[in-house]
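Next up: the structures, one after another.
Every read-out reported here was derived from the displayed coordinates using simple, explicitly stated rules and does not represent laboratory data. These numbers were taken from a predicted model, which means no experiment stands behind them. Cβ atoms are built from the backbone, for glycine too; each structure is taken alone.
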Structure 1
Amino acid sequence: MNKRILVFSFAYYPFVGGAEVAIKEITDRLKDFEFDLLTHSFDNSLPTKEKIGNVTVIRIRSFTKFLYPIKSFLKASRLHFKNRYDLSWAVMANTGFASLFLKLFFGLPFILTIQEGDPIPQIKRRVWFVYPFFKMVFKMADKVTAISVFLADFAREMGAKNISVIPNGVDLEIFVGQPKTISDSKNAVLITTSRLVKKNGLADVIQALPLLPVGVTFSILGDGPLLDELKELSLKLNVSDRVNFMGFVRHEKAVDLLRSADVFIRPSLTEGLGCSFLEAMSVGLPLIATPVGGIPDFLKDGETGLFCDVNNPKDIADKVLRLMNDKELYKKISKNGVEIVREKYDWNGISSRFASIFSSVS
């Protein structure tokens, strides 16, 4: 009989981030398991229950998202009496409360997957009023997976014992590319796929543009609360004609835009891992990024990308110029990036590792 797994994810399709993509990519490949998923309903026009891929999605409706931990546990308890799950899987630490209480009340084992991209102090501040229970989520998890060494260290600090680093991956059927060379160093296209939020450091890239040749442009794929502020900054610096705000772009179009660009850049202030970097590497784009969070797991300076300083537009400009002017370095970084993604970040191999964990936890 197939194992039945109850998944907790605060958001799910059609609301998509790195964690939601990871759940779908993994569950779609694991046909020998049955998955039910409890998520918050951000849009009450969506059905309360539907099948998406290999997952039965159950949306919990409430007037505030802060009730999700309580309502998901109550709903999960009723479902467990009916379906007798073999284990639960909490994706992101803030969903782990329901898994914790299922274990305390019903003895149901659980797996915790850490995907957080926010600064660790910020994560802790958000849960200060239930901090002892938050630590219990880590301590009582039967298995903890983290998408980076940085997040594994955080889990260990919180008391987790049985930890494995399993990164997010790349759909190599979509993000397929070959090593690139830079043809016109005076008219390079910088590109990013990023939420327009402070932690992604996009203002620093815009501030670097006046220090670069006038033919260098910056394409921003993504939306977010800083859109107007970033547009005002580009106007103030007289580079508005060099910054292309393209809004949300679907994967199918994004991959073509990435292939046509020259450098992927995101000078993050913090990062859990960063699937956007991996997708860019997969199509042959050299990276410029900051040495924060999980980024050093895949970016080796001068080998698979270039590190720039945090909050330093001058250093960003220097690194862009270095890539533009050193064609051999550009070619080497592009080639190495394609190879490392194919070797370590294929969803098929990642899904197999999760299958082994699901099978072993009982």
Structure 2
Amino acid sequence: MSTPRADGFRMSGEFEPHAGCWMAWPCRPDNWRNSGAPAQRAFAHVATAIAEFEPVTVCTNRADWPQARALLPAHIRAVEMASDDSWLRDQGPTFVVNDFGDIRGIDWQFNAWGGMYAPHDQDALIAQKILELERLPRYACEMVLEGGAIHVDGEGTCITTEECLLNPNRNPGLSQDQIEAVLCNYLNVERVIWLKHGVYMDDDTSGHVDNLCCFARPGVVALLWTDDAADPQYARSHDAYARLSETQDARGRRLQVVKVPMPTPLHLTADEVAGLSPGAIARRPGTRLAASYINFYIANGGIVMPAFNAPEDAAAQRIIQSLFPERRVIPVYSREILLGGGNIHCITQQQPA
């Protein structure tokens, strides 16, 4: 079987032009409180914000389509597509492009973050369904990978975390070198930068990189940061800063690392736990949430970023705006998405132009 690299395709940077954005409707009763209603409203707010800049398609189960259609603006496309939940970044395809404007997609193996949720058989089919719907050629990769586990600069550099990709619940039969070889062949990169950990308490994803850092443009990385040495995130962010700062990218550049403050730690409340359905994944009041402003979506003319009503919201928005002066930054209150185990970047997947 051929690979994107062999065929001249690469994963583009998220800051490059998009044809649109894909999302999926939250539906899993054991993951969302109050039958998912608060999360569904939050998803609709995110979709509406992104749709100010580019077309949005929301995939929904058949039973949820009427509700999604009612909550979404008419200019957002809602399509029936069976799924087990709503983390389109991880379930959906990773799109790749060539120099002639052709687009294809990678369909990674999906095992629900190492068996975190069951069933997940419908989620494992979503990438292929989207590619068939768009009539795009598909690369079926045998390696387990989620889209939130990687960030690329579009110029040959990928960032990921050891905590996730080397976790034995993903690809226990593959070494780090073998995993890196797959990334190079499927993303068409020459340099993989391995960070040690993701964000503290991001256990649902085993430390996805998209909650910790991202490329704002080639040579520039935004990184979640805290100066509080007593905070568990301190060592993680400082180690990531050191690794990023001391590493050259595929073009030989020293990376510029821009620090984005983390929000004052947020914790799960008793009311939020009480709203979970019987049989829901066990969660305890007081559990710290893996909140991060880095988990934003880069749209064609804008940035849709998480907001938490935290003291750091405004400062984070100013820094992100400085990173993307040509785009309009829209903060969306996203605690309900965070309660499910991710945030705005996790529930979106860009399709390049």
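Out of 1, 2, which has the highest value for FRET efficiency 1/(1 + (r/R0)^6) of positions 78 and 310 (r between Cβ atoms, R0 = 41 Å, to 0.05)?
2
For structures 1, 2, which has the highest computed value of distance in nm of label points 7 Å out along Cα→Cβ at positions 166 and 270?
2
Next up: Which structure, out of 1, 2, was FRET efficiency 1/(1 + (r/R0)^6) of positions 94 and 174 (r between Cβ atoms, R0 = 30 Å, to 0.05) calculated from, if the result is 0.55?
Label of the originating structure: 1.
In addition: Given that Rg and Dmax of the Cα atoms in Å, derived from a single structure, equals 21.2, 65, which label among 1, 2 identifies that structure?
1
Going by FRET efficiency 1/(1 + (r/R0)^6) of positions 22 and 286 (r between Cβ atoms, R0 = 25 Å, to 0.05), which of structures 1, 2 comes out largest?
When FRET efficiency 1/(1 + (r/R0)^6) of positions 22 and 286 (r between Cβ atoms, R0 = 25 Å, to 0.05) is calculated for 1, 2, structure 1 comes out on top.
Also: With helix-only ellipticity at 222 nm (-39500 (n - 2.57) for each DSSP H run of 4 or more, over all residues; to 500) coming out at -7000, pick the structure among 1, 2 it was computed from.
Answer by label: 2.
In terms of mean count of other Cβ atoms within 10 Å over residues 38-45, which of structures 1, 2 is highest?
Largest value of mean count of other Cβ atoms within 10 Å over residues 38-45: 2.
If semi-axes √(5λ) of the Cα gyration tensor in Å, for residues 198-245 alone computes to 18, 15, 8, which of 1, 2 did it come from?
It traces back to 2.
Also, quick follow-up: Comparing FRET efficiency 1/(1 + (r/R0)^6) of positions 62 and 334 (r between Cβ atoms, R0 = 25 Å, to 0.05) across structures 1, 2, which is largest?
2
Quick one: relative contact order in percent (Cα under 8 Å, 6 or more apart) came out at 16 when computed from one of 1, 2, so which one is it?
Checking each candidate, the match is 1.
Now for a different question. Quick check on the output: 0.45 is FRET efficiency 1/(1 + (r/R0)^6) of positions 158 and 206 (r between Cβ atoms, R0 = 35 Å, to 0.05), derived from one of 1, 2. Which one produced it?
The read-out was computed on structure 1.
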